[in-house]
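So, here come the structures, one by one.
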Structure I
Amino acid sequence: MKRALIVLVALCAAAVVLVWMLNFWGGQTIVDPAPISPPAREQVARGAYLARAGNCMLCHTERGSASYAGGRPVATPFGTVYSSNLTPDAETGIGRWSAAHFRRALHEGRSRDGRLLYPVFPYTHTTRVTGADADALFDYLRSLPPVHKPNVQHRLRWPYSTQAALAAWRALYFRPQTFLEDARRGREWNRGAYLVQGLGHCGACHTARNALGGLRDAMDLSGGLIPMQNWYAPSLTSAGEAGVADWSLEDIQKLLGTGTSPRGTVQGPMAEVVLHSTQYLEPGDLRAMAVYLKGLPPTPTDTNPLEVPMPGGAVVERGGKLYEQHCAACHGDKGEGVRGAYPALAGNRAVTMSVTTNLVQVVLHGGYPPATRGNPRPYGMPPFATTLSDGDVAAVLSYMRSSWGNRAAPVTELQVTQQRASMRD
């Protein structure tokens, strides 16, 4: 018994040492930062572009407040994290930071004082940002007007609020990395990989997370539920979800640049990404991202459409009547849609995906593509949350998923009820 206790204590001590080493051993130590000179105009412009590419302002701006002044709440399964003030205010922002401090934040997920940062800030991806790009971002942020706005205290449950728990999480799920170009690939592919894997942090949404919020694999892009948002970020490698291997580069580029293309339209959280970020990217960068996404290895599926259970006759009849009453005027009697306005539902993989979360979201709360420079007046869909019951929503979706050649499992009333309830939480 005594020997077992000694072994247990030794293992615990070893685990503590390992966690400490993984978080602090070999990290960048900043003792005496060099004086900072005013940034060049070209450097500021480059940093502003990179901030757009990373969609930094969206999270670091509270609604109704100054840009980049922080304070925006980000709900997580462990509590609420508030974004930090990135303006160059000396007391509440990054006015006393150096370029080395900022690099360390992006690459190691540590604040100016060495404190570990919560991974709501996607340093699991920005760790791949080059030092030159990190410096340009920093120069842009310190060119902004300083805003005196104290950071809001996070509201996280214990033990998630402790640095010890965060250190253990990082030991499990984070290692600082450097982006390495693939010599077997072309310049466009490598540039696209850098943007998608790094600043764009696409895997933060399009990769499944476990119960502790850890990414299964930050680079697999095989789809995942977005915590607390009730949206599903579809797989970018599956032909049955959002894979684009069979799309033209022009269609992918148009979707990222305008929010719509002949092959699809973005909604939900992705609409925000296009609205605030990708519509402003240079055509060359959009094309590079398209090249990379088109070249992702496809994920095989073992689903046989002939084995999918189909809804009963009563459900189809009820759903058909509801479709005729509420949907056919825009989407057509046969789900054919109207090109350039209302999407076709026949053969639409957003309709037939196995995960029905987004479908329920759109029917209950409406569907709104972003208003972009390339598509300033998009057609939207009104919400039906107060018009249709949970049973109605389930019936009309089941009808759409089994009509006009579509073959997907029905949506149950329980699924709709659970999702509607979770949206009120």
Structure II
Amino acid sequence: MSSAGKLAILVGGGPAPGINSVIGSATIKAINEGFEVIGVQDGFKWLVKRDTSHARRLTIDDVSRIHLRGGSMLGTARENPTKSEESMKAVVDTLKELGVTHLVTIGGDDTALSSSTVAARSDIHTVHVPKTIDNDLPLPAHIPTFGFQSARHVGVELVQNLMEDARATRRWYIVVAMGRQAGHLALGIGKAAGATLTLIREEFTAPTVKFSQICDIIEGAIIKRRAQGRQYGVAVLAEGLIEKLDPSDMDDLMDVEKDDHGHIRFAEIDLARKVKVELEGRFRQRGIRLPISNKNIGYELRCCDPIPFDMHYCRELGNAAIRFLVSGGSGAMVSVQNGQLVPLLFEDIRDPSTGKTRVRNVDPASENYRVARGYMLRLDYKDFENSGWAEKLAQAGNLTLDELKRKFA
């Protein structure tokens, strides 16, 4: 073992653009600091099985240009070692067997919890690099999680293409974007692309939301567009709305598979299609043929090549993670704020009520959301102040004025 010790790097959770940039940066910095570096394949998956055969030594030549590419050279997995004492002990024992003295984990809130538990149960020094395209880790408001900017960039390109297709074919698109508990990605895509409207879970203050209410908002926007002479549009929905749905609307989702952390696999729930079918049915009953296409975007974003922002940002994060460990630090999530390394201790970012890392949600009172909402097309009370315009809206929806007011006013 080299004088500084042996450092292991692993990746957990879903992919995000920039993972390879962190791996490369951390590996090069660690070797230059005197560490032997090993890469652990597939997160904690093999460690919980006490299998050391999926760890290999990394050299500078192995990682020197990987920062340009998406994906993860070490793979990734959602294995949750904190689900049992036996699994956690297996992870620590296997890392010890490998001679690991320092551990860099790359992942989201679940991987952060696993990393903090390794630090608490052993003398292995750990540091976590926050990664998620959801942008929902508890960093300062102006600091994105790595991968978010690249995912938004590609998502905007996709929605722009769909908007042009919608205009050319005179149809609507219902697009659901990834984002389990926070609507940052959906809002960022919809706002930048100029989508007709974007719906995120944070705008609904009640504990649950009826599926019919979501459809009402989109239906109102469609009617308003039709009254303006436009027969097309794009609505972007955050997938986190699924978890917000009223339980009575979730009956057909009870058998949906959950991942190793107990989360519903949202990608298996086709909310976009559910909304499409409902809206087409509503307009059909009123004698209007409304072509709607549904599209889920998420997997297309997670392994794209990082844009220069994330290449640059992730090289800083990987370097900062090693500097934190070299300084003797442990048990923290690394961040770069105003050009400086700022470690965030796990206990300071954990929700005391759940024991898990706190979630950073979209703030509906923020300038970010206010501006986005200001450019969306939605029915509101002002649309009913002018009787002539209200009558035009009713005609666009093939409703009587009284029916329109009862449903939307």
Structure III
Amino acid sequence: MSIIRVNNLYKIFGKEPRRVFPLLEKKYGKEQILQKTGCTIGIHNASFEIKKREIFVLMGLSGSGKSTVIRCLNRLIEPTRGEILIDGRNIMTMNKQELLKLRRGKLSMVFQHFGLFPHRSVIRNVEYGLEISGMPSQQRRERAATALELVGLKGYENSLPSELSGGMQQRVGLARALANDPEVLLMDEAFSALDPLIRTRMQDELLELQARLHKTIVFITHDLDEALKLGDRIAIMKDGAVVQIGTPEEILTQPADDYVKRFVQNVDRSRVITASSVMRRVRTIMLPKDGPHVAVRVMEKLGISTIFAVDSERRLLGMVSVDAALEQERVGQNDLRSVLTTDVYVAAPETPIGDLLAVAVNARYPLAIQDAQGRLLGVLDRTTILAEMVTGGEASAATPLADVQSADLLNPESEKGARG
């Protein structure tokens, strides 16, 4: 369910911006329009929606329009054309009082530069917005103290901003935004002024805070690694236009064009791509329904020497080797449960593939990817992981689906025929 919907948004900077639209219809570029009209395109026909409780990241290079978009969401910058719907209401039609109410109750903004009053204590900085909205002194003090505790600054209430580090000052800015309990947080490059170590810590703390508070966050950054870490979905902008929207994995694995491809080419894929996106489906046998005859027949057909076994709910039970199935067949035993191998490494679908490589190298069998209920979703082998990390998956594209369940992919020297 979306809380914010942006439809065909434009922002043209300069005199008489309306004269730009006929040129846009004729496919004139940004530089051509600047030369002909002196106007700059800040946002070009941007449309997207933001879901409740998600972290939606807008990113792009300097001048791409991302900061202009976030300032249009609360009309700090007046759009030239388009719609901005918040909870279904178009804020473009709001009068000054309605807009003020929206900014004070629904939206809060955290800026790159902290914007703290140097002469006010930390707690008085946090309660400033509540103060100008007319909240009684005791109530706003309590709200400010709660917000400071949320961001880990309890005990610093009476300090001055100059007595705090950069990361602590940014926390004060975040506490100020949280004090009025907004539904939406707008964060404009909030961490880019911090040094790398503090920036990483602030990203972690924001994710922890989001896990507790479940806000809707619109986060602006030019740092792709930051976007991939924080974003539930990412919108990549270029020259004022949104060129692709997707999850981090979709952005990395399905870039919309060469611009996005170049943007993501140096990303550490192993920390972003998860098991679910590169795992492969496999043929299984179901116990106790399937016995040794079925198991051997399936392995013969697929040319493999081991097969995964599941129950009727598709919960993983283990693996059966062709040797064990043949022996059960020879002695007239129809139940394979007694010869199951349970030495199978399992991983959750959201596990980054970088965490699985060392395990896959040493494992006897492909890794089983299963959900929280223990159901087998697919498997992942060393070859696929390496191909994804090194080449973006191109090298593994030719691997047959059936083959990846076999231990032979991990241990070629142990290859065995099914029936001699």
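No lab work stands behind these numbers, since they all come straight from the coordinates. Quick caveat, the model's predicted, so the values are computed rather than measured. Cβ atoms are built from the backbone, for glycine too; each structure is taken alone.
One of I, II, III was used to compute Cα extents along the principal axes in Å, for residues 83-290 alone, and the result was 50, 38, 34. Which label is that? Each step should come with its number before you reach the end.
Working: I: 50, 38, 34; II: 70, 35, 28; III: 71, 43, 42.
Source structure: I.
Among I, II, III, considering only mean count of other Cβ atoms within 10 Å over residues 99-106, which has the greatest calculated value?
Largest value of mean count of other Cβ atoms within 10 Å over residues 99-106: II.
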